[in-house]
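Every read-out reported here was derived from the displayed coordinates using simple, explicitly stated rules and does not represent laboratory data. Values in this document were obtained by computation on a predicted structure and should not be read as measured data. Cβ atoms are built from the backbone, for glycine too; each structure is taken alone.
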Structure 1
Amino acid sequence: MPMSLLLRTALSTALVVVSAATVAATPEPASAPARVMLVGMFHFANPGRDMVKSGVVDVTTPAHQAYLDGLAARLAGFAPTDVLAECRPGDQARYDAQFEDYVDGRFDLPTNETYQIGFRVAKLAGLEGVTCFDEDQVGWDAQPMFDYMDAHDTQARADIEARLKALSAEQDREQSSLSLAQLLQLASDPERDAINKGLYLRTNAVGAGDGFAGADASASWWHRNFRMYANIQKAATPGDRVIVLAGQGHTAILKDLLAVDDRRVAEDVRPYLEADD
């Protein structure tokens, strides 16, 4: 066989082998934009800090635990390089130690979603733990707005309180009647995201032209979420595949930022939330 034909044949065979291996493993090229999956949550342990209050869903029942095991397996199938959770970076060492104990079978998972989902996914994905990405140096600074409403706009105060009461009642009804899979699907639903963000626009005009207490309160919430997104950007570098667990009040805004981030690509979590048959 002529040497040139032999070389072409060998090269063709090598390319076929490399192509088959690439299809099987499907790794992200190091230069590819990071893929980010935002997972909207309701708080399993319900610390009571959310604007819309609700009861507690018992995620420790056998049915819910079975669903969470399946969900973790599906999310791990995304092959994440990192799992970000809504916990304080200052507590990272504690979570690292707990994760090590969990992997070794010495730590029972508390009800918080950082543990119930984050730890499960990180273990199945072969990661060293979860990464805390919350921001607690700034937050929703609403007290000046409520003070202004009490002094100058009691109708606005009554309006937002009625809206919050109605949403809390609706959430209580859902949590008492829907499956965990359905509740998590609602927590990642675009229409619910819009309702969540709309709460801040509902009070945005409070004090307009007279100190702008409402607009400042709204801006303070976006400020916190901009910082949280900065932590996502820090973690999600080219070639990475990152899962982010956070309350829907955050993910509703973080999705908007991710959508216009030309260095990162959004991965829709909703297909992963469907329960196994």
Structure 2
Amino acid sequence: MLCKRLQAHLPWLRCREFLPRILDLGLAPEVAFKGPELDGLDGARLDAVARLIAATGRRPTVHAPFFDLSPGAMEPLVRQITLQRLTQALQAAERLGAHLMVVHPGYDRWRYPKLAATWADHAATTFAPLVDLAEQLDCRLALENIYEETTETLTGLVDRFDTPWFGHCYDIGHWRLFGRQVQEQWLERIAPRLLHLHLHDNHGLADDHLPVGEGSIDFTPLRRLLSGLAEPPSITLEAHDPEDLRRSLRNFTSLFAKEPQP
């Protein structure tokens, strides 16, 4: 069942080059947009990509822009452009037939010292119209962990919305780099609202995006969680070149086919 929910990272500007390879591997794409790419998007091109994906019987996901954006920013103009870009991305996602869009929280404790509560209030205000739009467009929103050391800010924001249209994206590579909560506890906290996974690997020093199983991340807690879920989340292999994607797919298939140890 997990393999049927697998996706691969695909920058929008490289769709023509890499989409056929991803589809040939039996995967759906996670189409990643940068902010300026959403201005004047070619609708005919969006529709053509959507048709290619739909012909496989799969639905893609989308990764929203994140550079310089922050839904909980102290500066109102930053929140304004963040809402604009995420709205544009959701509209593009709907045209692609996407079932989910990944968004970054834009939070870290160094930029927002002692401002977590204020950040959360601002972020909730930004996300309120986006969650409503997500339901209208049949495209869920998944909040990805980036620099968070614990799940507190993530769950605090998601739990403000009593809806199936907003939940968590667990990025295991980012957890390895920045997380200070043990993985079992992190997963336990987000499991009730877990919608999506980003899988890649590293050695705890840099965001290397190595193929799954080629760094030092222990995938056992995640395998154990997935084995107990009636409806597993969708999964994106976040490899950044074709050879790494092939290796990540091979390693994922081998690793996650095994029964996790109790």
### Task
Compare mean count of other Cβ atoms within 10 Å over residues 165-172 across structures 1, 2 and report the one with the greatest value.
2
## Note on the structure
From the coordinates of one of 1, 2, log10 I(q)/I(0) by the Debye sum over Cα atoms at q = 0.09 Å⁻¹ came out at -0.50; that one is structure 1
### Parent structure of the calculated result 16, given that relative contact order in percent (Cα under 8 Å, 6 or more apart) is the read-out and 1, 2 the choices
2
### Message
To test your reading of the models, identify which of 1, 2 gives -17000 for helix-only ellipticity at 222 nm (-39500 (n - 2.57) for each DSSP H run of 4 or more, over all residues; to 500) when calculated.
### Response
1
